[in-house]
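Colleague: The structures considered in this document are given below.
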Structure 1
Amino acid sequence: MIECKNISKTYVNGDVETQAVRGLNFKIEKGEFVAIIGPSGSGKSSLMHILGALDTPTSGEYFLDGKEVSKLNDDDLSDLRREKIGFVFQSFNLLPRTTVLRNVTLPLLFSDATQKEREQRAREALKYAGMEESKFNNLSNQLSGGQMQRVAIARSLINNPAIILADEPTGNLDTKTSHVVMQTFLELNSRGHTIVLITHEPEIAEFAQRVITIRDGLIESDIKKK
């Protein structure tokens with residue numbers, strides 16, 4: 001599913017070079033639930049942008065679902081993100097005065113699907129993510145944090161992506177709500193979804209089957225639960 005071969009990322013600001021990621025090598029198989037954890041400045045955010053095809057490595061090779069991402073042009077990267085990756089962010093990124101259903105259908109606006117088909121797929125994704133049907137027509141700013149994150153998870157599923165990439169998905173949630181959201185990810189993983197979770201919280205990383213710890217741009221440990 002994912003393979004990184006000697007991936008590095010260097011940022012240049014004038015005469016100053018900062019190497020955020022330093023020659024990383026790892027694979028993530030289809031159906032795995034992997035947490036990538038590290039403190040601020042560890043390089044995990046830079047790695048997340050590479051894994052999400054939002055940025056390209058300075059050197060090395062990145063393969064997603066058999067395709068070498070690091071050699072794609074901007075249009076191809078955009079297509080790859082739309083077709084292969086479902087994103088879930090810390091800040092939810094929902095339109096505040098728009099219904100739950102409408103928020104989930106947004107990735108389908110430029111598809112060939114009819115309005116009825118888009119809404120049906122959104123309903124299915126919301127139910128799949130554990131969202132209460134009574135909330136489907138609520139505005140997103142009428143929801144709790146946990147409900148908003150479930151809407152964001154449903155939106156990430158709408159195109160049936162090969163991988164769900166969750167960037168600090170519990171960062172704006174209290175402990176109890178965080179655990180509810182993580183149970184949703186566990187359920188999705190049990191149904192076969194590949195999930196990569198970026199976090200700085202060890203307690204949240206413990207929900208994953210495998211934990212990759214990043215520090216100073218290097219893999220400090222890669223532990224898979226038995």
Structure 2
Amino acid sequence: MYVLIGGAGLIGLTLAQNLVKLGHTVAMIDIDPAACRRARDQLGVMAFEGSAVSTEALNEAGIQKADVVCAALRHDALNLAIVSLARHYDVPHIISRMRHRDFEQPLRHAGAHRIISTVDLAVSTMVNAVEYPQVESMMHFEQGQIEVLKLAIPSACHVIGRSIAEIAQDSRFPSNSLIIGYQPHPHLNLMVPNGATILEPESTVLVATKPESLHPVIDFLQECLPATRILN
């Protein structure tokens with residue numbers, strides 16, 4: 001896809017870097033010549049010097065052929081303008097960064113299909129790190145109705161050597177939860193498991209669950225065997 005990013009700051013550059021790795025064609029617009037040079041030199045993307053809310057700069061950057069526009073400037077008002085212009089040019093998918101909650105409805109009304117609150121993401125990540133220190137990462141879906149967590153399985157846990165089907169049938173494993181990903185070792189790729197997949201020591205799982213089952217899932221999967229059983 002052809003992705004046009006408004007803003008070549010830290011978020012814009014990091015976004016571009018990830019999109020390039022995924023094989024997308026990326027163009028960026030920024031008023032700062034130094035930021036544009038970094039984008040060209042470090043990422044090899046097209047970077048156009050000018051205002052991302054200028055129709056002249058947007059046309060030069062190819063907004064009329066863009067599949068996606070990402071508004072990634074620091075100021076919500078400027079992102080709102082980018083979203084409105086992208087809608088004017090009938091861009092199929094428009095994504096906007098948002099710092100202040102007051103701009104959520106204006107951004108939606110202007111035509112943003114997805115709004116990413118940088119503050120909410122940071123706060124949510126920090127809250128999860130405090131509340132669930134055992135969890136490597138966690139994602140929320142449908143306003144937190146479903147949680148997907150990445151959890152390491154220590155070598156002394158009672159689930160080691162058991163199949164995913166056995167774990168799912170265990171009465172202590174929450175019925176509204178499902179192991180959807182499995183990484184046997186850190187150097188191996190994440191895989192989609194089946195019921196016959198056996199959990200190995202020091203492996204990692206992805207679990208989908210409801211918010212109320214987070215603690216029970218974590219406690220069950222990381223429950224360690226008594227020392228006497230480990231020795232035996």
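Read-outs: derived from the displayed coordinates by stated rules, not from any lab. Bear in mind that the values here come from a model prediction, so they are computed numbers and not experimental data. Cβ atoms are built from the backbone, for glycine too; each structure is taken alone.
Colleague: Can you spot which of 1, 2 the value 0.80 was calculated from, given it is FRET efficiency 1/(1 + (r/R0)^6) of positions 27 and 139 (r between Cβ atoms, R0 = 35 Å, to 0.05)?
Modeller: Derived from the structure labelled 2.
Colleague: If FRET efficiency 1/(1 + (r/R0)^6) of positions 91 and 187 (r between Cβ atoms, R0 = 41 Å, to 0.05) comes out at 0.95 when worked out from the coordinates, which of 1, 2 was used?
Modeller: Source structure for this number: 1.
Colleague: Work out the source of 13 here, i.e. which of 1, 2 gives that when relative contact order in percent (Cα under 8 Å, 6 or more apart) is computed.
Modeller: The correct label is 2.
Colleague: Work out which structure the value 24.0 belongs to, where mean count of other Cβ atoms within 10 Å over residues 3-10 was derived from one of 1, 2.
Modeller: This value belongs to structure 2.
Colleague: Sticking with this one: Given 1, 6, 12, 14, 13, 11, 9, 10, 9, 7, 4, 2, 1, 0, 0 as the derived value for P(r) over Cα pairs in 5 Å bins from 0, in percent, which of the supplied structures 1, 2 does it correspond to?
Modeller: Going label by label, the one that fits is 2.
Colleague: With Rg/Rh (Cα atoms, Kirkwood Rh), for residues 115-170 alone coming out at 1.09, pick the structure among 1, 2 it was computed from.
Modeller: Value 1.09 for Rg/Rh (Cα atoms, Kirkwood Rh), for residues 115-170 alone corresponds to 2 out of 1, 2.
Colleague: Thinking of 1, 2, which structure, once distance in nm of label points 7 Å out along Cα→Cβ at positions 43 and 147 is computed, gives back 3.3?
Modeller: 2
Colleague: 1, 2: which one has distance in nm of label points 7 Å out along Cα→Cβ at positions 75 and 99, as calculated, at 1.0?
Modeller: Of the options listed, only 2 reproduces it.
Colleague: If you work out mean count of other Cβ atoms within 10 Å over residues 19-26 for 1, 2, which one comes out largest?
Modeller: Going through 1, 2 one by one, mean count of other Cβ atoms within 10 Å over residues 19-26 peaks for structure 1.
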